[in-house]
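Each in structure tokens, the structures are laid out below.
Just so it is clear, none of the values below were taken in a lab; they were calculated from the coordinates. Just so we're clear, the structure is a prediction, and the values are computed from it rather than from any experiment. Cβ atoms are built from the backbone, for glycine too; each structure is taken alone.
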Structure 1
Amino acid sequence: ATRAHQRVAEPAGAQVCFETGMQSWEVEENGIALQLNDGSRIAARELVLALGPWIQETLVALGISLRVQRNVQVWFAPRLQAYAAPDFPAFLVDRADLPAPLYGFPDFGEGVKAAFHGAGSLTDPQHLDREVHPSEDVDPLVRAMEDWMPGAAGTLLDAKPCMYSLTPDEDFIIDRHPAHANVLLCGGFSGHGFKFAPVIGEIAADLLLEGGTRHQIDFLSLTRFRGREA
């Protein structure tokens, strides 16, 4: 999906920069200046900040809390062909005896992917523990998979920590910066952002280029947090 977006965006004029971080952004008289960590500087009229968990600092400065949670995704080579796509679907198991809902995807050739939705410890982007601890990160998944999907968690292929960005109500934030109308904040996707990337991109482009969007996004406004404890 990411490669498909890139193939469409680049012919339309998008410049894609990999392995390049943004050090800072600043609103100036004629627009916005971005400083990148490769030393380059970009000038723009408008800016979309879709920073994943790195948006935490911006939101906290606006009085909005954002919890960053470490969650580990795991891939297994299943012992049974029954768990291969397209015959087996995406799955979600929500039971009281599980530490959190168990979800995942069938084997598309890279193994069965599985994880607990929202069971990890709180962290921040600068201090994320990127090491995988089998007894804590993998073994509970294996036990849950064996209970509900016997044979799906065969040989461990890979495991990677990721970060959830959790707003107080676990709904997204898509809104203009209250002090800078030409800066759009998109974040707090609470573990669901990737699957919504196409429509979030459409909304962001519409808001900045057209001044509005056909999608109903009032419930994603920053104003819903007014009066709530940060």
Structure 2
Amino acid sequence: MSGFVSFVSAGPGDPDLITLKGAARLQAADVVLYDDLASGGILDKARKDAHLVNVGKRAGRPSAKQDYVNHLLVEHAKTGVRVVRLKSGDSGVFGRLEEETSALRAAGIGFEIIPGVSSASAAAAAAAIPLTRRHTARRVQFVTGSDVTGDLPEDLNWSALADPYATTAVYMGKRNFPELARRLIDRGLPPQTPALLAESVGHSTQRLVRTSVSGLAGLLQADPGMGAAVILYGPLAEE
């Protein structure tokens, strides 16, 4: 007997931002494997008798290894139960979704993917700005600010990232943003390009900092902090 896995994107943290379909799957689940950032009030939507398993990964903290998470998904589903894999933001954006779906495919286990509000969209909404604008911000690009070792990736498309007419969302990039900013400025991005640091979006500790690319680099060089954040830079971040 084989169960079924629902990948539910929880959104940025506010329990009201999970989709109706995602909430329904969470309420019906026998087992919930959840990330650190997809916990708190969102887990209140799960059944009281559901088995909750924390498999979150946070930079600089003890975390579950990805192979172990894959193993748990497969083993729980093999027992025939309904499993929810609860991920923060939108699971398809830097959520290591493909690694987990590949493990399920290899084991012959069915799954579905329920999208959610991405951290970038939530950050823009919290700051009361759009992600695009006719004529001056026609493109949105998502980029990770750290590779599997925690360092700034070396194979980024630097010319695209230095485009002052794009809105760029940097995930997992607080620690490496000073170096990222230096390289972008070296490649022609104006140092005064507007930048927004959106920390703990959707939580009671939410913090928004509006500054410039060079200004934000200086702030994060002095103190990157511990809160999860997404960084937006481009013409709209100054609104």
## Note on the structure
distance in nm of label points 7 Å out along Cα→Cβ at positions 54 and 102: greatest across 1, 2 for structure 1
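Starting from the value 36, 16, 12: which structure in 1, 2 was semi-axes √(5λ) of the Cα gyration tensor in Å, for residues 118-221 alone calculated from?
Details: 1: 36, 16, 12; 2: 20, 17, 13.
Computed on structure 1.
The value 1.06 for Cα Rg over 2.2 N^0.38 Å was derived from one model only; which of 1, 2 is it?
Traced to structure 2.
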#### Entry: At a computed 3.2 (distance in nm of label points 7 Å out along Cα→Cβ at positions 6 and 174), which of 1, 2
2
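As an exercise: helix-only ellipticity at 222 nm (-39500 (n - 2.57) for each DSSP H run of 4 or more, over all residues; to 500), calculated from one structure in 1, 2, equals -7500. Which structure is it? Write out the running numbers ahead of the final one.
On the way: 1: -4500; 2: -7500.
Computing helix-only ellipticity at 222 nm (-39500 (n - 2.57) for each DSSP H run of 4 or more, over all residues; to 500) on every structure in 1, 2 gives -7500 only for 2.
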